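K.L.:
Dropping the structures in below, format is C-alpha cells.
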Structure I
C-alpha cells in the first residue's frame, strides 16, 4: 500500500467519524463509542478492499458486508454516504420518524445487505451467504464485523464451527475488540476481553486468526490481503481498538456506548475531528 492510499484511507476514517457525530445529532441516544472504534476498519473495507460501489449495489458479483453489531451502524451509514449510496444530508435525520436511516441496519437502505441488531446472528448470516455463493459458483467474499462483547453469544461459535466444517475461505470475521461493552470492561464479565484470547478461540475452532492494530489502516488492509491467500478455512481479523476513538471525552469508557450528545458536546466532538 503506497503513501497516497494510506493518506486517503486515514482521511476517509476521519470523515466517517464526522459522519457518525452528524448522524447522532443532538438529544438522540445513539451508539457513539462502538461506531467510532470501527472507523478505520470500515474505511479500509469500503474504500480499499471490498468490490462494491453504488453502481453495483444490485450486482450479483459484489462483495457483501454485514454489520453484525448492528448498534454500531452509524459507522456504516457514514461510509455509505461517503461512498455515494445516498446523500450525506440523510445522516442528520437518522432515527427520526420516516427517515431512511434508523438505529439498526435494514435491507431497505441502499448498500445494506442484512437486517441486524440482535447480537450474535451476523456470522450465521455470513455463513449462509458464503454457502449460497458456493452453490452459484460465485467468487465474491463476505465480511462480517462483530463486537468483542457480542462474542459472548453462543450462536457466534456455532457459526464458527459450521464455517470451518464447510471450508468457507471466502468468509472474513472482523472483530472490533475495544474491550468495553454497555456494562463496562468485558474482561470483568467474559473471556473475550483480550484480543489475543479471541484470536486463540477462533484458532481452536479451526480458523486462521490474527490480531492487528485496528486503528492502523495499513495493518487492517494487510491482514485482509493475507486472508485472501488462506485456503479451505475462514479467517478472523481481531482488531485491537479504542472505544470512542477520536473524541477524547468518549474514549475508553462505556459512558458513550449508547447516549445522546448535547449541543456543546456535539460541537466539541466535531471541532476535534475537523482539526
Structure II
C-alpha cells in the first residue's frame, strides 16, 4: 500500500498550556469553530493522536504550531519537543507572531538552527493581516534562502469577529510573484475560492494545495465548488495536492473518504502521501 502522510495536524492544547490560560481573545477566535465543528475538533493529547494515526495507517504527520491560542514561543517549544520525542512520526513546523516586537525572520533561523524546524505556518486571519502584508516579507525572503516551506491559511475562517477576506488565495499570488522559488502551501484548499487557488497553483510551480479540515466526501459532491480541483488535480496539479486532516476530522474517516474520490488510483496515492513525501524529503 502507498504511503500515507497527513500534511497538517495541530498541537493539542494540553501539550503547551492549560485550556483556561489560552488568552482573552479565545472566545471570539474559537467560539464559532465550536459551533461549525459541532462534534468537537482537535485531539486531547499526542498519545491519542498517535493511536489514531496508527489505527488509520498514517505513517507521518506535519505537526504545525498556529498562533492564535496564546504564546507562540510555548507552542513552538512544544512542537519541537514532540517532534524530537517522535522523530519518525512528526515533522515540526513552527509559527510567529507579527504583533510582537520579535524579528520574525530571526525567529525562523533560530528555530531551524537550534531546534530543527522544517517549515513555518502562518494564519493571516488570526493576525488580522493578509499574507502579502509587507511585515512578512523578510520572513519569506529568509525561508526562500533556507529552502523552508511556508504554509498559509487560504480559505474561509469561522471566527465571527473578522472577515474571511484575509484568506483569499489571490493574496498568495502576490507573495509567489515577489518570491519566486519560495515553497508555499495553501492550507484548506482555498474554498470558497477554489478556482482562484487552482489558477494561482497553475501559475506558480512552487504553490501546493493542502486539504486539511475538509471532508473529502464534499470534494466529490457536485455543487460544492470543488470541481476545478478534481479537474486540474488529476492532471496539471496532480503532483501538488496534499491530503491533511488538521485534526478537525477523524483520521480514519477522512482517509476512507479520500480513497473514494473519483480519481485514478495513482493520483489518489499522490494526494494521500507520495506528494508529501517528495516535498518533505522523507
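The numbers here are math on the coordinates, done by the rules we state, and not lab data. Nothing here was measured: the structure is a model prediction, and the numbers come from that model. Cβ atoms are built from the backbone, for glycine too; each structure is taken alone.
K.L.:
Which of the displayed structures (I, II) returns the greatest value of distance in nm of label points 7 Å out along Cα→Cβ at positions 46 and 262 on calculation?
P.N.:
When distance in nm of label points 7 Å out along Cα→Cβ at positions 46 and 262 is calculated for I, II, structure II comes out on top.
K.L.:
Hey, another quick one. As an exercise: Rg and Dmax of the Cα atoms in Å, calculated from one structure in I, II, equals 17.3, 53. Which structure is it?
P.N.:
It must be structure I, since only it matches.
K.L.:
Work out distance in nm of label points 7 Å out along Cα→Cβ at positions 118 and 206 for each of structures I, II, then name the structure with the largest result.
P.N.:
Greatest value across I, II: structure I.
K.L.:
Kindly point out which one of I, II the value 24.2 was derived from, the read-out being mean count of other Cβ atoms within 10 Å over residues 150-157.
P.N.:
Clearly, the read-out refers to II.
K.L.:
Comparing mean count of other Cβ atoms within 10 Å over residues 6-13 across I, II, which structure shows the greatest value?
P.N.:
Biggest value here belongs to II.
K.L.:
Here's another thing I want to ask about it. Can you spot which of I, II the value 24 was calculated from, given it is relative contact order in percent (Cα under 8 Å, 6 or more apart)?
P.N.:
Structure of origin is I.
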